Structure P
Amino acid sequence: MKIIRGIHNLKKVNSNSVISIGNFDGVHLGHQKLISTVYKVGQEKNLTTIIILFEPQPLEFFSNRISPKRITTFQEKIKYIQLYKIDIILCIKFNSIFSSISAETFITKILINKLNVKFIIIGTDFKFGSKRNGDIFLLKKMSEKYKFTIVEIKPLYKNNIRISSTNIRRYLLKNNIKLAKLLLGRPFNIIGRVVYGNQIGRTLGYPTANIKLHQNIALNNGVYAVKINYEKTYFGICNIGVKPSSLNKHKNKTLEVHLFNAKINLYNKKIEILIYKKIRNEHFFISIQKLKNQIHKDVQIAKKYFNISDNSLKK
């Protein structure tokens, strides 16, 4: 798979193509339907398969600090899109110049002249172009002139709930991890590289791996029951927040994860944390002993949730 970052790096695609366009935040079940359809049409018609993303996401550019919380980072999107053996991911830098391009110009200059598009796989409510004037009706109108085909993917539902990034974000922020997982089609996850922390967890008997977080992540501060993927799968708990019980002067949001019955060096390693259940909110503890006692309770709650015992972890 080839990743092209920026329109200025885009050369004319020699073969005809099938594309889909969007933010793909979460790469949820609806997005997966779009991407798998791109792959299927590409295989059937012998077309180059292309997914077009925007970074930052348009609302992040226009809204800045009050933009919607992120479900997935750019790298996490790439990871899930790669599973579908897509030929090219085109990541367009969303800025004032690009946002001023009309929908018609985007179609002719990029989709037709550069990508030789023959099929566009798109959701019903997708909008694009300056002032969001582009939609599926404009695409259908222009498809007659430029001889490409529109494949419309209608909204998908689970348990009568529409699958959308907005709904997933809403459930995560309401601590309904189970419903968010249902719409994603997998557990909500965080991928990051382990960095050095203050090692307070080690002195408490609960050593942690620390990850810097995207500050706009769609998850509340608190303690969670998690699984950790690194070479194999481990059980554990994680705390997301600003560590109010430590001397964290800058109050940067971090993730600390404690693995049950595992002593491995994860420094500078990239790990995946799968979020399963919210145990409690983040609290301030007036003493180290009270914090230690609470962590012990958190560990027991997580072990009960996963239906595991210390003996089973030793196997």
Structure Q
Amino acid sequence: MNVFVTRIIPEAGLQLLEAAGFKVKQWTEKRKLTNEELIEECRWADALLNSGQQLNREFLEASAHLKIIALNSVGYDNVDIETATRLKIPIGNTPGVLSEATADTAFLLMLASSRNAFFLNRTITEGKWNFHEPTANLGRALTGNTLGVFGLGKIGMEMARRSAAAFKMKIIYHNRSKNIEAEEELGAKLVSFDELLQQSDVISVHTALTPDTEGKFNLEAFKKMKPGAIFVNTARGAIHNETDLIKALQEKIIWGAGLDVTNPEPMHADNVLLRLPNVAVLPHIGSATVETRDAMVKLAAENIIAGLNGKKIPHLVNPEIYQ
């Protein structure tokens, strides 16, 4: 059995696949494959381990022979799930193991943007650390503030725990359903979207990208937020409207932003967000720890091993294929 991998992956995943007797080929160029290249590479493969590639209808219909597609991510908005399900191609993902690392990144961005940390670091490297002024370089305190979580799942829960423990923050959230664990453990309160916008000092986004959430945080939403509010997004860049976010920051509609995801990715080096003092941007590294990336690729490999051996896939996105 043959496995094609769209990126160089940690050894932990390779070892599992090779120990299971599979032949593995990795794409080693530091660029995405074109759709045509991906189709051609997968003609040889029985399974695909995917990182970062868009798996659209054209690709899936040309690769309907694949017995399993394992995503090296928890998100699956880059896959045409409807087509995969119609073609009976199982799609596996990697839930759970990246929650703490991604929450750490959200927490870092919240704190960094509240204190203008990235911008002030640049003033040192640019030789601009000069005269001390008591009214200069002021940030915003977080202790006792209200954290609003948009999408209080596993990652959002870890962000809420960190914020409550470190800064005694009150937790409110907007979900499709109640999170009983959060309410019992943290005293979290379920609120409407408008209430989330109006009451939060920090909003942290941890939801999936769907037609309902795409562009959810636009200028209309930012105008409902507090002037001192911070917007943090470690989920997907398309959940916020970047043009509107820039306007909201430049016109001081909100205080600041911390972003691990942008639209497009990679962000262009001349993007105005990178020059604003109250903005912290990272290059989509939410899960980027050795431990987390090893755990993710192991789950992806386990999904492939199960799929190629005709067994139940441990982490299946589209169980409808078996109906």
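Throughout, read-outs are computed from the coordinates displayed, never taken from laboratory work. All figures in this text were calculated on a predicted structure; none of them were measured in a lab. Cβ atoms are built from the backbone, for glycine too; each structure is taken alone.
I have 3.0 for distance in nm of label points 7 Å out along Cα→Cβ at positions 43 and 107, calculated from one of the structures P, Q. Which structure is it?
Working: P: 3.0; Q: 5.0.
It must be structure P, since only it matches.
Can you spot which of P, Q the value 37, 17, 10 was calculated from, given it is semi-axes √(5λ) of the Cα gyration tensor in Å, for residues 147-218 alone?
Values: P: 37, 17, 10; Q: 19, 13, 11.
Of the structures listed, the value fits P.
If FRET efficiency 1/(1 + (r/R0)^6) of positions 99 and 267 (r between Cβ atoms, R0 = 25 Å, to 0.05) comes out at 0.55 when worked out from the coordinates, which of P, Q was used?
Values: P: 0.05; Q: 0.55.
Value 0.55 for FRET efficiency 1/(1 + (r/R0)^6) of positions 99 and 267 (r between Cβ atoms, R0 = 25 Å, to 0.05) corresponds to Q out of P, Q.
Given that helix-only ellipticity at 222 nm (-39500 (n - 2.57) for each DSSP H run of 4 or more, over all residues; to 500), derived from a single structure, equals -10500, which label among P, Q identifies that structure? Provide the component values of the computation, followed by the final result.
Numbers: P: -8500; Q: -10500.
It must be structure Q, since only it matches.
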**Request:** Name the one structure among P, Q that FRET efficiency 1/(1 + (r/R0)^6) of positions 3 and 83 (r between Cβ atoms, R0 = 25 Å, to 0.05) of 0.70 was derived from.
**Result:** Q
**Asked** So distance in nm of label points 7 Å out along Cα→Cβ at positions 19 and 227, computed for just one structure, reads 6.0; which one of P, Q is that?
**Response** Q
**Asked** From which structure (P, Q) was Rg and Dmax of the Cα atoms in Å, for residues 35-138 alone calculated, if the value obtained is 22.5, 67?
**Response** Q
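The value -0.71, -1.15 for log10 I(q)/I(0) by the Debye sum over Cα atoms at q = 0.12, 0.16 Å⁻¹, for residues 51-210 alone was derived from one model only; which of P, Q is it?
On the way: P: -0.71, -1.15; Q: -0.70, -0.94.
Traced to structure P.
To test your reading of the models, identify which of P, Q gives 27, 11, 11 for semi-axes √(5λ) of the Cα gyration tensor in Å, for residues 235-298 alone when calculated. Write down the numbers at each step before the final one.
On the way: P: 20, 16, 13; Q: 27, 11, 11.
Only one of P, Q returns 27, 11, 11 for semi-axes √(5λ) of the Cα gyration tensor in Å, for residues 235-298 alone, namely Q.
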**Item:** Label whose coordinates, when relative contact order in percent (Cα under 8 Å, 6 or more apart) is calculated, return 22 (choices P, Q)
**Value:** Q
